[in-house]
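Following this line, the structures themselves.
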Structure 1
Amino acid sequence: MNAVTINNISKSYGAKKARVQALRGISFEVKKGELFGIIGPDGAGKTSLFRILTTLLLPDGGSATVDGLDVVKDFKQIRERVGYMPGKFSLYQDLSVEENLEFFATIFHTTIQDNYELIKDIYIQIEPFKNRKAGKLSGGMKQKLALSCALIHRPAVLFLDEPTTGVDAVSRKEFWAMLKSLQKKGITILVSTPYMDEASLCDRVALIQNGSIMQMDSPAGIIESFGKPIYAARADKMLPLLNDLRSAPGVERAYPSGIYHNLVLDNISKEELMRYLSERNHEGLELIETLPTIEDCFMALMQEHD
């Protein structure tokens with residue numbers, strides 16, 4: 001049995017004349033014990049999907065099960081079996097760290113002691129501040145507290161909606177290490193994120209845009225399917241270089257990426273492109289073949305789906 005099964009789920013908002021389609025017939029499955037990523041920008045439909053799966057929102061059409069239970073008919077049972085960490089910090093800001101955790105444990109008819117082993121590695125990092133009000137915590141500490149509260153009843157499936165948004169790079173790395181540890185304890189994890197680099201940390205990912213799944217596979221499988229040569233380019237003057245790359249015949253796409261511009265070639269060789277750019281008097285020119293990233297794949301898929 002899969003941990004999550006989604007079949008043709010759709011959701012829209014607003015009046016008929018101004019209807020916004022948030023989800024467009026989405027279907028996929030998540031295996032038990034899998035760390036599954038929903039990767040896409042703001043407005044792609046990630047939060048709507050998670051709210052449906054955690055029984056906080058009714059779908060307009062389709063069906064879904066979580067831990068074998070229907071999200072509409074069996075919503076009460078599902079709420080006892082899932083953990084949910086929304087994108088916005090939603091714990092009680094005037095309660096202390098310990099009081100928040102005790103409150104959520106009580107709701108689920110358990111205690112901190114009963115499931116302390118599950119949250120120990122996470123909670124131990126904020127336990128020295130257990131008497132501090134939640135609203136006074138740093139972003140990384142709020143994140144750890146929210147995760148502890150979502151886990152205190154030992155859920156079968158854990159939903160994390162953009163958990164690392166607005167968190168520093170060190171805390172992001174620590175958070176993903178925690179998720180890997182939780183996965184080893186048998187918890188199925190679905191995590192949504194706008195950060196393409198986090199996709200490589202998942203077992204499988206679904207790339208979502210405008211309410212539709214564009215591709216679903218392992219991160220390695222998505223990269224292997226890219227199929228076109230990609231290069232990194234730089235020169236002394238980067239803006240004129242970008243303009244010339246975008247107008248060069250045979251360059252499918254060019255966009256800034258750190259200290260380089262990434263470009264995807266269609267029907268032009270590296271030598272032909274170098275000659276084209278040299279004729280435009282670019283100095284300090286470099287053109288290096290590189291491997292595609294999830295972000296490159298996502299942008300290519302976006303162009304295909306336009």
Structure 2
Amino acid sequence: MPNKSRKNKYVDNRDWARYNEHLVDRGVFFFNPTFLDHWLEEIREMNNGKIGQPFTYPDSLIRFLGMLKAKGFDLRALQGVVQALSDRLGPFPVISYSQIRRRILALDFKFKNQDESILAGCDGTGLKVSNRGEWIRQKWAVRRGWVKVVIMGDVKGNIVDIRIGNENLDERAAGRGMIRCHANKLKKIIMDGYHDCKKTFDLCHDLGIEPVIKIRKNASEKGLGPRSREVRFYKEAGYEKWADLKQYGLRWVATEGIFSAVKRIFGEYVSSHKKRNMYHDGRLKFWAYQQLRDIGN
């Protein structure tokens with residue numbers, strides 16, 4: 001339903017020719033077996049100094065399969081993909097689905113940020129733990145919980161860091177943990193009203209980071225600390241002026257836009273049964289999304 005409260009009509013200024021080309025590049029990226037170009041060199045480097053059974057399959061192959069798993073391929077289908085590539089482009093050894101599972105679970109998903117000064121947002125969302133739908137949950141009183149994801153994203157739409165747990169994950173504590181990890185580059189952190197608490201304001205003050213956190217309506221103006229000063233400024237300026245001065249609207253690009261894109265491209269549920277694997281599947285989705293983002297950078 002259209003938002004009739006919007007003051008100014010939204011104008012889409014995207015370069016559609018470039019955007020369409022980027023979407024085509026994503027399709028190429030999903031099914032481009034570049035791991036074949038450097039298979040032997042990568043294996044030789046991975047096995048240099050390794051004790052025990054040597055690696056047979058390069059990490060680039062596992063990352064290739066990880067992208068397809070995030071897209072919805074099951075493990076046996078991934079073995080079939082490798083088999084088809086080996087028949088057509090090989091021959092090269094075909095990895096089994098059980099080993100695909102072990103290697104994907106062993107991948108270390110890291111998010112690189114090249115900017116020296118980061119303007120970031122922080123927020124959380126949930127992923128369903130199965131695709132069975134809400135109807136059967138209500139009909140049969142089935143409850144499997146859900147996976148909570150808290151991310152830090154920059155205002156360019158890139159993921160900086162991520163924390164994943166069950167529905168009891170403390171979103172505020174997770175946000176403060178990421179702030180500490182990236183304090184040397186973090187210039188400003190933008191958060192919604194859920195993060196309006198003394199601990200977060202005090203941490204940002206101690207680290208020299210500007211907090212842009214929406215103040216709750218019933219917030220007290222009393223006190224001399226960082227939060228109290230921000231409450232007085234917020235109430236004196238009013239929400240609209242405060243949001244304009246603080247660039248609060250950038251939060252949507254840094255968090256909500258990322259959540260929307262990840263769920264749209266890779267789905268909003270995880271299929272694993274063990275908690276550890278559920279968390280890994282959730283991280284895999286966000287890592288895969290960032291790989292697509294990096295294509296155009």
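None of the figures in this text is laboratory data; all of them are computed from the coordinates on show. All of these numbers come straight from a predicted model, not from anything done at the bench. Cβ atoms are built from the backbone, for glycine too; each structure is taken alone.
For distance in nm of label points 7 Å out along Cα→Cβ at positions 205 and 229, which structure out of 1, 2 has the highest calculated value?
When distance in nm of label points 7 Å out along Cα→Cβ at positions 205 and 229 is computed for each of 1, 2, structure 1 gives the biggest number.
Ranked by distance in nm of label points 7 Å out along Cα→Cβ at positions 45 and 197, which of 1, 2 sits at the highest value?
Answer by largest value of distance in nm of label points 7 Å out along Cα→Cβ at positions 45 and 197: 2.
Quick check on the output: 0.95 is FRET efficiency 1/(1 + (r/R0)^6) of positions 37 and 93 (r between Cβ atoms, R0 = 30 Å, to 0.05), derived from one of 1, 2. Which one produced it?
2
For helix-only ellipticity at 222 nm (-39500 (n - 2.57) for each DSSP H run of 4 or more, over all residues; to 500), the calculated result is -9500, so let me know which of 1, 2 that is.
The read-out was computed on structure 1.
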